[in-house]
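What follows is a set of structures for review.
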Structure 1
Amino acid sequence: MPFDPSPKVQELSDRLNNFMEKHIYHNEDRHVSEAEEYGPWKVLPLIDELKPIARAEGLWNLFLPESEHGAGLTNLEYAPLCEIMGRSLLAPEVFNCSAPDTGNMEVLARYGTPEHQERWLKPLLDGEIRSCFAMTEPDVASSDATNIQSLIVRDGDDYIINGHKWYTTNATDPRCKICIFMGKNDPDNPNRHMQQSMVLVPMDTLGVEVVRSIPVFGFYGMPDRASEVIFRDVRVPTSNILLGEGRGFEIAQGRLGPGRIHHCMREIGRAERALERMCQRTLNRVAFGKRISENGVTMERIAESRIMIEQGRLLTLNAAHRMDTVGNKLAKTEIAMIKVAVPNMTGKVIDWAIQAHGGGGTSNDFGLAASYAMSRVLRLADGPDEVHRQQIARLELKKYK
């Protein structure tokens, strides 16, 4: 499998690395302090400063495979670039390559009408607004998306929407102007996967209430702007539906495939950064008369970290290659495998890095606590480990039936 980067990707990698050195790494402490000072309900000044610079340098919308606004990269080509961005929690949004906007832009590019694209996709691609994706609900086990209770009821030329959502990332951001809402329009359909639809809901529509920001392991606004949102008798025109009634589950599967692999690409970058920090810390700290790096347990963990990172990277590159060559649907096993393997791997590497830093590792002075929080969240986001493992097992057993 040809995993070596092309000259185009290598050139973009070099430019991205230069940008990270020049603008990202030394600003990470400021990012943390601004997130704490301004909170999840305001725009962080640092983000607004850096986004125009990234766009001017052509490091913008690299995730979008087929668009005049994107770089035209395949999943395999994008993988090493996404990994570089994943090294810092600050970076993805700076390059307009952060979730959930990336997935929402892909949905609008694939399934939106020309009117949807002009009104919402264009300003998202330009980085003028942000978006959210409302699927998960507090009252049901959302690992099974067919459990969704929110309703989308047709009333003449409108839909009336009622639902209670949470972990709706970005909803507290004042730039968040559009929501992709998933609910049931046909709850009695015998086909459980044809009951749901997706509808575009402008966030300023009457009846949309952003209740609160939800902390992720005590972090508000970083690593995530998780939010709780209530929709009460929200009325939108029927023209806001995506693809058609009963197509919501289909869209969700198409959206979550690329989203899952992007998360894993970024996770590998976080794991690499944690290993770097572990090595640097243990080489420069002395305990009981010798460097911590000279202890057998430290060397064991460093070696295991390198092995696990390489395994995760190869699995992810293979999944990207399969998505490019056979499509997301046929690559579902590979996508499910990386979604389990990579966040678990990254969490373990970060955990060892925290241990190597001693008590300071549990603070966010070294960027490890927020990285660990994000890696732990990703064992639940876009489907928990258990669901992906079940899918992998079913597909494996199917070979022998």
Structure 2
Amino acid sequence: MLPTDLLVHRYQGEAIVPKRLAVNAENIAIAAEAITCFAQACNHTRGELSQRLQKLEGDGTDYRIKRGLTHLLSSGFCTFEIISPLDPPNLRQRAFMLAAQTLHSPAATIKTLERLAVNLSQELERDVSAVQIGEGLYADRPDNQILTTFEAPTPEALLHRYNLSQVQGIFYKATHIVINAHRNDPGEYKLLFRYLKLFCLMAYIEGDADQGFTLKIDGPASVFSASTRYGLALAKLLPALLHVTRWSLSATLSSKDTYTQKTRTSQFSLDSDCGLVSHYPPGKPYDSMLEASFAKRWQKTKTDWKLEREIDLIPIPGSVMIPDFRLVHPDGRTLLLEIVGYWRPEYLRKKFSQVQKADRTDLILAISERLNLDKAGVDFRDTPARLVWFKDKLSPKSVLQVLED
């Protein structure tokens, strides 16, 4: 994402409007020129790349745009490495110890490097030259790191990333955010909730799969305490939200006026027609090999029960539970299946709490016998759900037996 000094926005009354670049021929040419700079800098130092980028910026008034594009390329598409025959601090120590034993002159310095090269060649059992040592002495300094990999995006993709980053920067100073996720595919909800948990965001969730969900999220500038890290985590949620088909968002922002130093409150809104493009991958078909294996073996069973993936969502106070599968019979009977094979105590306690709050008798809970439930302080037997125990793999036969019962 972009740092604060590269964010560009304007105000329309109390509403804040982030800058966006049109994906036109002029901006595509600017993006392509920046990408070319990085491609030509492969196997060169970061310092040499910086010189190229300074020439790219020039004296034009659009330097902040170019600087923003190059920042995204540097932070998201590049790999810089320290290349040295030894760890640079260790190499410096050995070189300086040898240099202390000789006269301080250019000729003596060269002799020191040559002696050190001979010693290292014998120690490492490979040829090390004095030139390599000279280059490696300060290889750990940022400007001397080598650009070893550059995964060049298309100019259009870079412009989309720039526009997304400008909008993400809005959330750095958010105090409160409300997301209305309208009726969508359940898999889209699960992906959104997974990212919500991944970024450790404080959210209260209301609603159901038929009507949609409302997510109320506290921002980094809320009454609790301002946190740059939390603001970044909140901004990272936006690309995940873009995978949801229908949604709307409203945010309250708090920032200091540059001239008066007074706190200014502004509003920001966005919806699924915003035109932003996510660079996050879509959700995986299955969360684990255990689920994928069960679904594959279910296809081989001779049963009228149909296995469906992540169809139902179970609302629980302040959150939502999304069972792994739904089982549907032609006569209209349906049951939900949740596979518990993950071992972390925190996960087990949370899952047990969700099952208790859901209070559903149409839920089958498949639990691995390898889990140390006693150590986690969990007793799944005291639930309204129907239980199935398994060892390494969940057998479709054991689930079918519960269905027949």
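Taken together, the values in this text are just the output of simple stated rules run on the coordinates, not laboratory data. The structure displayed is predicted, hence computed values, not measured ones. Cβ atoms are built from the backbone, for glycine too; each structure is taken alone.
Out of 1, 2, which structure matches 2, 14, 23, 18, 13, 10, 8, 5, 4, 2, 1, 0 when P(r) over Cα pairs in 5 Å bins from 0, in percent, for residues 264-359 alone is calculated? It would help to have the intermediate numbers written out before the result.
Details: 1: 2, 14, 23, 18, 13, 10, 8, 5, 4, 2, 1, 0; 2: 2, 9, 15, 17, 16, 14, 10, 9, 4, 2, 1, 1, 0, 0.
Checking each candidate, the match is 1.
Taking FRET efficiency 1/(1 + (r/R0)^6) of positions 128 and 248 (r between Cβ atoms, R0 = 30 Å, to 0.05) for each of 1, 2, which is largest?
The maximum falls on structure 1.
May I pose another question? State the single structure among 1, 2 that was used to calculate volume of the Cα convex hull per residue in Å³, for residues 192-327 alone, giving 151. Display every interim value, and only then the final one.
Working: 1: 175; 2: 151.
Of the structures listed, the value fits 2.
Further, regarding this structure: Tell me which of 1, 2 gives 17.0 when you compute mean count of other Cβ atoms within 10 Å over residues 72-79.
2
Just checking, which of 1, 2 has the largest value of FRET efficiency 1/(1 + (r/R0)^6) of positions 112 and 232 (r between Cβ atoms, R0 = 30 Å, to 0.05)? Walk me through the numbers before you get to the answer.
On the way: 1: 0.70; 2: 0.05.
Max of FRET efficiency 1/(1 + (r/R0)^6) of positions 112 and 232 (r between Cβ atoms, R0 = 30 Å, to 0.05): 1.
Moving to a separate point now. Work out the source of 21.9 here, i.e. which of 1, 2 gives that when Kirkwood radius over Cα pairs in Å is computed.
Computing Kirkwood radius over Cα pairs in Å on every structure in 1, 2 gives 21.9 only for 1.
Same structure again: Any idea which of 1, 2 comes out highest on percent of Cα pairs over 29 Å apart, for residues 24-215 alone? Mind showing how you got there, number by number?
Numbers: 1: 29; 2: 53.
The maximum falls on structure 2.
Quick check on the output: -12000 is helix-only ellipticity at 222 nm (-39500 (n - 2.57) for each DSSP H run of 4 or more, over all residues; to 500), derived from one of 1, 2. Which one produced it?
Numbers: 1: -15000; 2: -12000.
Answer by label: 2.
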